[in-house]
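Rule-based calculations on the coordinates, nothing more; no lab input. Here the structure is a predicted model, which is why all the values come from computation and not from measurement. Cβ atoms are built from the backbone, for glycine too; each structure is taken alone.
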Structure P
Amino acid sequence: MAACIDELLNSRVVDAAGTVSVLTADAVPPAYLQLVAASLWRDTADRGASLGPDLMESAARVDAVLGAHLTQVIVTEAGRHHLDAGDVRRWLIRTFVTERGRRATVDEGLVATAGMPNALLAALAERYVLASEWRSGSRRFELFDDRLIPPLQAAVPDWPAADAPAAEIGAIDYLQAALISLADGDLAAARVHADEVLRRDAEDPRIRAQAVMLRADLDEAQGRIEQAERGYREAAQLYESLPDAESSGRALAAAGRLLLRAGRLGSAVEDLQSASARLPAELDVQIDLARALWYSGQRWAAAAIFSTVLTIAPLTPAALAGRGQLRVELGDDAAALDDLDRAVRLGPGGPDTADTADLAGPAGAGDSAETRAARALALARLGRSATAATETSAVLDDAPDSGPVLWRAAGVLQTIGDDSRAADLLERALQARAPALLAHQREQVHRMLRRPGAMA
């Protein structure tokens, strides 16, 4: 990180004659430091590596990060103020960079400043592109920091000339702006930018595929399930035609997870199987496929996939919890208890499968409760009734409206001989919604209640 801080302090600028000089600041703007740090951490997460010198390459990285921030702000604010983004970028450098390559100060006008509406300047100041201060009763604007001059000069290399051409703001810029807006949590702006990418005729088909995938992510985040599914499938086809099997697999995996949460289990299994074939080394995809098979009633197939994952990565909490719960359902209590104990020991939040809750409601409090309920049932069947009863009482307090928790808690009470309370919990399980019972779990509840119509 030290190398990036040095680069944020030093700005390599060019004057109208082409002479390069370095401007050194006394301090780094915290906003820019945060932008660069976020970029470093995103790269770290993508590469699965620790931060090292190869991820902290200096001026190129800082210029790229600040240039991306500039572009994102320009296209967003230009759109909001009904202006051309290229015009705004040219106006910024012509107005706020002198022929000597230094920051220029401009007095605010009554309605417009240097030909642009004052509302635009205020918005740019809020986004750390411009800075303002009051002097002698009027407000003056300048670039927020010298470090913005290099990326601006790179975008408009011949800025001193009155008709200097600027690099076109194209589909790749709008895609980058959409991704930054998404990272900032501004879904509306991200959608506007993604739609602009698709409106333009991008030369690189990969840019279109990325935009389609991003728009599908936005549709999913905003609850547009059908549109998201169509988008993921279109993205998968676009990536397949490149060809890019890995990216196609990721799009299919996204579609499969979406359908899994929506309860469309058959289609979810198909998509996740296709994704698994394209991404055989992605354990998360294998785990999601196992869940889809499990939820659709194919428990032995699911258990086999969980076991394969654990052969590769023995300390994977989600796989341990999944296989442990499956083993309880299949009656292999000793092996189940071993899996569930290991899952619980591996840390908070890890032991359970969020997608179970997602089938009927938001993931959250019920996640670890399902693992603990399954563990309590295994304990009861293995003769450890007192411990099982204590754990069951605690888990019911934590997840009183979880169908799977109520079902397994009823199993504990039946095992220790409390049939009346067990029947009450089974009735509650049928009505529970946080989450609701899966289809095969509902059949088991009916069977335990000895109701007609349950599958044999």
Structure Q
Amino acid sequence: MLSIQLHPARFRQLGSQFYSEVVAEPLPATQLLAWNSELAASMGLPLDVNQIPNAADSFAGNQAIAAEPPIATVYSGHQFGVWAGQLGDGRAMLLGELAGQEIQLKGAGQTPYSRRADGRAVLRSSIREYLCSEAMHGLGIPTTRALALVASPETVWRETQETAAVVTRVAPSFLRFGHFEHFYYLGNHTALKALADFAIAHYFPHHRDAANPYQAMLSEVVARTAELIADWQAVGFCHGVMNTDNMSLLGLTIDYGPFGFLDGFDAGHICNHSDHSGRYAYGMQPEVGLFNLNCLAQALLPLLDRDEAIAALKQYQGEFETALAERFRAKLGLVDEAPDDWQLFTRLFDLLQAGHTDWTIFWRALCHFDMTSLNEPVRNLMVDRDAFDAWAWDYKVRLALEGRDQAERQTAMLAVNPKYILRNHLAEQAIRQANAGDFREITRLQTLLARPFDEQPDFEAYAGLPPDWATELSVSCSS
């Protein structure tokens, strides 16, 4: 049997004003529902979780697996565009590090930052986070990872009575924009500098010798954020709650709450039932990314002058547009850049919007686009087929200009247009089965979503249109 020995979290080096030591609150009758053997092996942990004694209790927080107590970090942030003041890890505890990765429990009990909440996570939201973390990794999108999922019959109240669960989350760092905002708005510039120096030393060491390392770090965060949001837009991912405290300094997708993937395309799609104004709609995500970066730049002003901050922020629009164009050229099987590419993209988006065409199914079908046919499988997905025919003619002309071998193009397109995504109804089916005591669907979905671009005949039904009842599903900030 193998015991786990974590290294102390490097974040502890910053001192007690940056975090509080906490104690996990035990959960009864814990049960390990999922174990990420691929991630475990990459961290030097066993593929077989049975080799870890008392694994369920260890990953619920009932049994210590680090020499030092867990810590919860303090941060602040803008929520729905409004300054919210002090926040912090209200239901997350950082245990330590292993193989250069921070290991954190989400749902292990209250912390000083729980703000009168219970510090718990429910099974419903924990299944969604576990699965989506790994789905995004399978899609090649930067993300926090999920190592383990533990459930307990303990009652937790949200809108209704639910049961508790704990997700073990893994990332190189859980640093957020809000960590920097916290000390800026406190006027504690000494602590702000210490935090920025820590970030540069551990995560941006290549900027230590820059003319202004803080500006260099900000510029890289701008670029990473632009790339990340371009990734989201390309696969139709909606984060749902892009508050500054949910934005990773490392450009990772973090905090899976009311997320969702597009079914029928709608640029105004709102996945978060709590987002009454549509601030975090799919089409708004690029703009919100810039707003959040402005908040981070504001927080760093004691360390760089305003012109340096503005210069870094001005990179965002170009970085995002370049990244987005690259992704959509790849999705269309195009290699070279052409002056009319954006016109080709936007005409297609207008067609998809007009018919609310299923985003994932359309792009996967387009992978088989044939230069010599009417492409009926794709055409039949469209409401305005005459308009599609006009677009398809121009697309054929554009493809012909490159002269790329059709089979090569189709293979390349299949590698960037996923067949499988974590649609809401798939997650909901896993949740309903888990609530009935059957946890096998979690493992099935994890297996499927690890290879979203591959043909998997046994999972063909998972690639179809969502059922009618899926339109009634909604997720909120409690998800």
Structure R
Amino acid sequence: MNYLDFYIDGEWVKPEGAATLEVIDPSTERSIGVISLGSRADLDRAVAAARRAFTGYAQWTREQRLELLAAIIEGYEKHSEALAECVHQEMGAPLSLARSAHVPAGLGHLQRAFEVLRTYDFDRPHGTTLISREPIGVCGLITPWNWPLNQLTCKLAPALAAGCTLVLKPSEKAPLSAMLLADILHQAGVPKGVFNLVNGDGPTVGDGIARHPDIYMVSFTGSTGAGIAVAKAAADTVKRVSQELGGKSANLILADADIDSAVRHGVSSCFRNSGQSCNAPTRLLIPRALQQQAIEMARHVAAEVCFDDSHPSTAIGPLANQAQFERVQALIGTALQQGAHAVCGGVGRPDGVLQGYYVKPTVFADVTADMPIAREEVFGPVLVIIPYDSEDEAVAIANDSPYGLSGYVTAGTLERARSVARRLRTGMVHLNGSKADNGAPFGGYKQSGNGREWGVFGLEDYLEVKSIFGYQPNA
């Protein structure tokens, strides 16, 4: 099946060029379709459509935008199974995970944007001045392959709520769910030009979005290296750049915690989505005296992993593409050469798995904080266990990272967990196994990015602030 057209100005149109790319199902390593790779001319066409549409859409009332979001939500729910199938095929998530996590995450962001828009105060008086928040303009969205619907909707939903018009470049390696979502938006009545989709690679379409003088904001999710390139390319046009980048999140388990339960939860969270989550707890910090207990539990959890959907609670899929598979294999191999001790896993596919980009769930123990495997983002089902001798040392190890996306603390009391959380230099912290809250800001410190997504903070990323002096007469 071919997916060769782009969605521009309210319709599916032929690309300007002839370059194409196969979309590969990572569980079979077989082609499931062909997409076109866009050119700068395709991008210019999409941006022009978004620019024309902005004047009218920016003036829509709150009620009109709410009606549009409600229609999108209805269409998304109607097509939820088809969206799950797309995610399953394009990036390898087990169908159970696509249904239970990937698709619901996207729906949650759409619903949250609706609720935020319903009550958000765009105009706020300050003495005789009116402080008004207005849509920033045409926005370029560049989204990744690891959580394709989650990362797309957490940008698209608040941007539409704000009154912005959009040009999307989904990952060329996992574009199918985005293309189905474009159809859902069309059926929901999104006006011509408000949403546009151009498939393509980073050096062409991604770089073009960052450089384009008629795009006023870029929202990018991906690796830190690619984020740096986007920021440099965007600098000449002084556009806003919001980035959600890499992570190497520490999971601090304190001595008074329920060790077995905390380690089980931490290891399972690390392996979830095959380890392909920027905020995965990939560094497990444990009191030195309890390291062997943690190793045994981690080995037990890894042994429970299956590579089909026979046990959805422990199933993991392949890595999303061949390049990522090869990269993770290389990182595991290098760690072994450098003396890291693998208590389970290692290089190669899991036993009995003959095809697909599957990786053995791998746990390294007796790792020191300076080892590359403890510092580099692997983006696979790979955990390092790092022992510590005091709480102060654990906090220092956790903070000794170029990243600062998320952190995890498990303690015997909530009060102690709260105290440690305040010492972590990260944008988010999960206490005692708590889940994320899509109404709270998502984003990181340091090289994990800038800007915040989700909830009110996500909406405000797409708004400019205007001061209108003398709006009210002097008292």
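Observations on the model:
- Among P, Q, R, structure where relative contact order in percent (Cα under 8 Å, 6 or more apart) as derived comes to 18: R
- Set P, Q, R, criterion FRET efficiency 1/(1 + (r/R0)^6) of positions 116 and 276 (r between Cβ atoms, R0 = 30 Å, to 0.05): the highest-scoring structure is Q.
- Distance in nm of label points 7 Å out along Cα→Cβ at positions 340 and 428 - highest-scoring structure of P, Q, R: Q
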